[in-house]
Structure P
Amino acid sequence: MNIDDTIFQKYLNEAPLKDYVNAWIFHQIEEKQYLFDVPDKRLIPVVQVLYNCVEKAVLHFTPCKQKLWRALFSDYNLRLQDYTIHRVVGCPAPYEAMVRQNTKRQEVIVFDLIRLSRYGIDRAQKIIQAMMTHECAHILLHQDYVPSAAETYKEKLLYMRFDEGLAHFLATNKKLSQAELACNKEKAKQLFQQALHEREPKKQDILLRRACSGPYWKKFACITGMFEWADLYAASGINGMLSAYQRGWQLFGSQ
């Protein structure tokens, strides 16, 4: 994988905001929106440490749940080698790590180092591995199942459940079978089913955004999918996961 530090270096060298405020990334965080948060120069010492942490995570990428990961993506190193990681500042909360398309319509991974600083250095170092796992899972899954294949509102929700659910599951270290998480599971499932039946276009647009952004447990498509992958893994192990992955997003889960 390659690393692009163009925006970060301008911030580090205290270049004027006009030199990077209109970078393509800030026009691609959310569709048809421009989002930018002025980066705090006082955070430069902390961000420099995280800069090095991200570099180590990229150069020595070790995915979470390695045995399962290798079953799903056996040739992942080869498939990821031409992709680019952008280390940036300027993304608003909660956009700390994401996959987006650049101006050449190529998927890239974006890490906002100021957003990551909210965890503190020690915790962020551990979280970065999970975030790399999450974002690389998206890249690999999108190679196998192109996002644009999901055209209708319902298809987009189903694809999101499959894609985001798997990325969340692979990256999490939470014990998802814990009884105290059952309410989160049921609430997400309920919201997902309600969303599937929404017919009003403006409400559909709102639900598609809420399905995968905002507070962790409220991202109902992500959370529903994560629990469904977790249940499948608990019941059927790696073979069950691989079989479901190979069937694809249209046949995944109970619709």
Structure Q
Amino acid sequence: MTVKTRDAEAPLRMSGRYAYFCNGKRTDIIESFTILIENGHWIVTSSRTSKNFAFSACVKAQVSLEDFLLPKVEVRWTAHKEKYCIDTEMNSKSLIFTLNGITDSLPLKGPTIYFPLLRIFMGPILRFLEKHQNTTTLIIPNIKVPAGHKDFLKPEKTKRKATLIERTTYMPKAQTPIISDLHSYAENRAIPCRKFEYEGDQYEKGTYVTIDDNDILLHYAWQQDAKTQWDIHIEDYTLSLAAEAEAD
């Protein structure tokens, strides 16, 4: 592995994907992400697909690295060949959203953050929740109702909490190499990280989320019910200079 120095002003590019395991068995759910880091923001494109679950989702968003908020987000969702979309813009007073062509707004009060469902956004979400603790409102697109319902993807408020459990290290699964040109991450080598307990709604005590020092989700463990355990692991995680990534 080659460790390179960089110009502090040069934009960085991070990419990778998440593999979903249910009760220890790999599913066909694949979630990829690409992040351009420039001028104090993440510019994110992420997608999740599954033939067995008959859906796909794509999210494009800006993330402020100063306050971890997501001022602009586009969500595109396909279920059983039907397409749905929601675009949001957020300020201190309201979340303005356009759901399938109809614009509305949701008033905000107190610390609030929008979470567009895909795992790459868990890092900023955890950092925001950790900072504000019990006073935090999370807004998420509604996927509890079936696709096609009038409220599908409509923003709804919920309460979530994140508690830092420990600073530790994460050992990638043997089949999930993590590679970086700018950090000393090598295949199958432990990565410095922070482990959080994540609570709220369906997430009871015992749901753990691990992120690295770049605020990238490395591992997520959730006991959905007595018979269903989900584990999500990062794969093919790379970090490079944006210009070099484009040249490749």
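Bear in mind these aren't lab numbers, they're just calculated from the coordinates by the rules spelled out. Keep in mind that what you see is a predicted model, and the values were worked out from it rather than measured. Cβ atoms are built from the backbone, for glycine too; each structure is taken alone.
-2000 is what came out when helix-only ellipticity at 222 nm (-39500 (n - 2.57) for each DSSP H run of 4 or more, over all residues; to 500) was calculated for one structure; which of P, Q is it? Structure Q accounts for this read-out.
Work out FRET efficiency 1/(1 + (r/R0)^6) of positions 29 and 101 (r between Cβ atoms, R0 = 35 Å, to 0.05) for each of structures P, Q, then name the structure with the largest result.
Comparing P, Q by FRET efficiency 1/(1 + (r/R0)^6) of positions 29 and 101 (r between Cβ atoms, R0 = 35 Å, to 0.05), the maximum is at P.
Match the computed value 11.2 of mean count of other Cβ atoms within 10 Å over residues 13-20 to one of the structures P, Q, and report its label. The correct label is P.
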